[in-house]
Structure P
């Protein structure tokens, strides 16, 4: 299980790499748990200031490992609920941890893999990207990744993606706002972003990320009040001038 998520530190940046290349990094239970644990571990590491999430081989992540589905049947309700809970947690963890996370996505990023990619704070994609939610074509509902898609995309475009199961490329993902940048080497570009984050004052970066996600879910007046509180708190981050 340790080898399912590779960890590499480059200064204050931690690279986490999904490592099931022979399965296009499909998310079985072990890999899903591994990603969750690795994100929480990176967040707790005091010397780490930013995280890159990547995939080994030619795919970022092909989504859920369908081979496990034959064991997740209605008569195994406890196992079904446990797996669903784990999937929910891993789809949310990138936005919940205090350190910024950028995805470096090449090749297929579909279903749960698409959710991981856009669940990060920023997303860099390769020119060979194949992004989408084809679950309905396989008589599956993309239930646990739908929230992230709807929040990251307009309602009409999001419904088109989940109902038609069409895969899109890098240019369309960028135009729709599902990707920040297209790069020939998405990992190198993601590292550039992460290194810029790591150079920032860590308390300010943490406060900025937490505020960003709070205000997105609040009414305007409440969001401004939270922003005012953070603005006042920010003054304590600055070194006094001599």
Structure Q
């Protein structure tokens, strides 16, 4: 089998099964594990898969920059945002992550909401200017790819705050890989924000479920639930439910 055809086969299996096991594929195709690992390295370098120990996982399309992500699954994001807003108690303090689903939450949040919104995203903060809520903007080095503050100053500032709920944005939600994102410092900032909230809910539009990115944010057992409109009968969501992850249907 030619290398190009073999890679197409690997991508088909990745879409079907949600992960690849190098030794199983080598045995099935009559190839060495080194050949399969080389293919997986090349798929990883092309952004089509994420290599993990023993194989690979589907790469998330949500690692693009903020402007590009706005065009990905907008209807799914609106449904997830509406379900997330329904979880907010009157007068509560919430932390909103950056990203396009969080921005959809602002659009769904009643302007009369009189609680507190904490965010490290200038985009989210400016979208709340016409809302009654108090807005606390965490400062730090601006990570332009995602439009959020990261780094030591931002983590330190987050440590002085507390909230009832953190609505976490990630680029991958996978039963094996957990919650992942594409930047190491952004992952650290998300962990710092989660540590300041009584509960964390994951905003998981359909393209993120069953996908993975390079850097771990949190294990699945650390969150109160995953808010998603992904097909409940699909293998990715079934795997999450089978792992005991609470699912909030959007």
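One of P, Q was used to compute helix-only ellipticity at 222 nm (-39500 (n - 2.57) for each DSSP H run of 4 or more, over all residues; to 500), and the answer was -10500. Which one was it? Working through the options, I get structure Q. One of P, Q was used to compute mean count of other Cβ atoms within 10 Å over residues 11-18, and the result was 21.0. Which label is that? Working through the options, I get structure P.
Since every read-out is calculated from the coordinates, none of them should be taken as a lab result. Predicted model, so just to flag it, every value in this text is computed and none were measured. Cβ atoms are built from the backbone, for glycine too; each structure is taken alone.
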